[in-house]
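No lab work stands behind these numbers, since they all come straight from the coordinates. Everything quoted here is computed from the prediction, not taken from an experiment. Cβ atoms are built from the backbone, for glycine too; each structure is taken alone.
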Structure P
Amino acid sequence: MSRQVILTIKILFCFVAAGFAVFGHIDRSNELTEIRREIPLLEKEVKQIQLENIRLQYEVDRFESPIHLMELSRKPEFGHLKYPLAKDVIVVSEEEADES
């Protein structure tokens, strides 16, 4: 083979290698750009979930409030419930619970 053919093959190989490097860089840049475009959407979704959690926590707190529980105790479907007598209440200390 002549020197000119070998030089042409080397130059062609360099162009091909450079092309693959540029293609890889562009592909990686496209992936990063796609991820960057998704970030605001994910932030919006997280904010909506946080607001929903706050709303649900408010509802739980409102439901568990003593006033609401007293109102529930007056309803006929909960009429069978009664306060326990002092002799029916069992107090377990943390030390006893740890031993079990």
Structure Q
Amino acid sequence: MAEQYLTIKQGDASTFTETISGLTTLSGYTAKMYIWDEDGTAKATITGSISDLDVIYQIVNETTKALTPGTYEFETKIFDSSDHVYSQSHGIFEIRSTNEEDPS
């Protein structure tokens, strides 16, 4: 399992792409990113889109707006209907404050 450090400004959107190793196909799998605070309280769950052996997580601005600037933890998992679960990456998910919330 790879350790990552993801940083995004509050209110911004971003994409996190993860290449899966150890499997020959992701057909029939679902991918999710779980974000929680230091108390272990779930803050967001993001479902990834699967393309070949890549999982693309679209982190939308509504998600980052809902998070207070600070440090969270995250973990990504892929799983199938037969209860095969693979933890892919984990680490720090940091939300930074921003000076400009609306660029228009």
Identity of the structure behind -1000 (criterion: helix-only ellipticity at 222 nm (-39500 (n - 2.57) for each DSSP H run of 4 or more, over all residues; to 500), calculated), options P, Q:
Q
A value of 14.6 was computed for mean count of other Cβ atoms within 10 Å over residues 32-39; which of P, Q is the source structure?
Q
Give the label, chosen from P, Q, of the structure having the highest value of distance in nm of label points 7 Å out along Cα→Cβ at positions 48 and 88.
P
Output -0.71, -0.83 (log10 I(q)/I(0) by the Debye sum over Cα atoms at q = 0.10, 0.12 Å⁻¹, calculated) maps, among P, Q, to structure P
Parent structure of the calculated result 3.4, given that distance in nm of label points 7 Å out along Cα→Cβ at positions 8 and 24 is the read-out and P, Q the choices
Q
